[in-house]
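Student: Next up, some structures in structure tokens.
Every number in this text was worked out from the coordinates using simple rules, so none of it is lab data. Note that the structure is predicted; figures quoted are calculated from it, not measured. Cβ atoms are built from the backbone, for glycine too; each structure is taken alone.
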Structure I
Amino acid sequence: MWKILRQIARTGIRTEPAPDCGEPPRAEVERIHRELLDILGQALTIRQVDPGSCNGCELEIHALGNPYYNLEGLGIKFVASPRHADLLLVTGPVSRNMELALKRTYDATPEPKLVVAVGDCGCDGGIFGESYATCGGVAKVIPVDVSVPGCPPPPLEILRGILAAVRRKVSA
């Protein structure tokens, strides 16, 4: 044990410094939140559905709940039931085993229905494409209002996609 500690003390820190990402886009996040709540009034409820993804997009969606993006504090929340949802946030390619479940979830969502496909896999099937195991992108199973490309897309892009879907429904 002492040998390892001496070696650590002798060599020091061997990692590269963290990259400089510049100023975080806090103003952009707050603008999107304000605009969403101005359009919707009180709140937006989201049901997140994963019909077969690698969970990369889910990690970015979970980041929306951290203190930096603070969706819950601004009236945008995730719900467990599609019957309480205003918007479906769907990630990943739709596996054949989840096709019927996704259709049922869509049917259970009350009108007006908003659907946002997240990630390259949700948009067009991504690296999985369409095969014996997958149906491809979400649009091949249910109607999609907005697609957010990226593998995985950053949380800010997911927020922009949600805002675009809400704008589209309000203007329609």
Structure II
Amino acid sequence: MDIHLREMKPTDWLQVKTIYQKGLDLGYASFETQAPVWEKWDAAHLSACRFVAESEEEVLGWIALSKVSAREVYKGVAEVSIYIDPAQSGRGLGRKLMEKVIAESEKLGFWTLQSGIFPQNTASIHLHEKLGFRKIGYRERVAKRDGIWQDNVLMERRSKKVGLD
């Protein structure tokens, strides 16, 4: 199966939303329980650095960035969202998508990428660590999902190319 990465298009939303919902249904990918409508998702994510992994016109995974703050001083900091169809896990798609978003975000001047990950999502934590993210914090009982308090591991990757001056 030939896999390639490309920019996400609005016409990908149905497949992206399906993968997102599968991740949400696992119970440890996000505090969200329902994937939003396109307009809400689109408004919450930067228009740059949205990519899909695709094979034979089927989206297998996606990655996108969100602002962490509207303040100008944080313009080079973004939060990563990455979701792989569970049927496609273990094929290196997450690594490929993460490498792509790191390279493209640095071209756009991002010096820090961060993620908040449920501690039980060990595959995501390991992926982030392999790509230079480090644990910078742990938020205990930060929010409830399905009525149960959940913790969150904070991870960060500082660019070795941008923001060094």
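Student: Please compute Kirkwood radius over Cα pairs in Å for structures I, II and give me the label with the greatest value. List each step's numbers first, then the result.
Tutor: Details: I: 17.5; II: 16.3.
Going through I, II one by one, Kirkwood radius over Cα pairs in Å is largest in I.
Student: The value 2.0 for distance in nm of label points 7 Å out along Cα→Cβ at positions 73 and 105 was derived from one model only; which of I, II is it?
Tutor: Details: I: 2.8; II: 2.0.
Matching structure: II.
Student: Work out distance in nm of label points 7 Å out along Cα→Cβ at positions 1 and 57 for each of structures I, II, then name the structure with the largest result. Could you put the intermediate results ahead of the total?
Tutor: Details: I: 4.8; II: 1.7.
Once distance in nm of label points 7 Å out along Cα→Cβ at positions 1 and 57 is tallied for I, II, the winner is I.
Student: Can you spot which of I, II the value -8500 was calculated from, given it is helix-only ellipticity at 222 nm (-39500 (n - 2.57) for each DSSP H run of 4 or more, over all residues; to 500)?
Tutor: Matching structure: II.
Student: Hey, another quick one. Which structure, out of I, II, was FRET efficiency 1/(1 + (r/R0)^6) of positions 81 and 153 (r between Cβ atoms, R0 = 25 Å, to 0.05) calculated from, if the result is 0.50?
Tutor: Working: I: 0.50; II: 0.95.
Answer for the origin of the read-out: I.
Student: Also: If distance in nm of label points 7 Å out along Cα→Cβ at positions 25 and 41 comes out at 1.5 when worked out from the coordinates, which of I, II was used?
Tutor: On the way: I: 3.0; II: 1.5.
Source structure: II.
Student: Between I, II, which one scores greatest on distance in nm of label points 7 Å out along Cα→Cβ at positions 49 and 65?
Tutor: Numbers: I: 1.9; II: 0.2.
Looking at the calculated values, the largest one is I.
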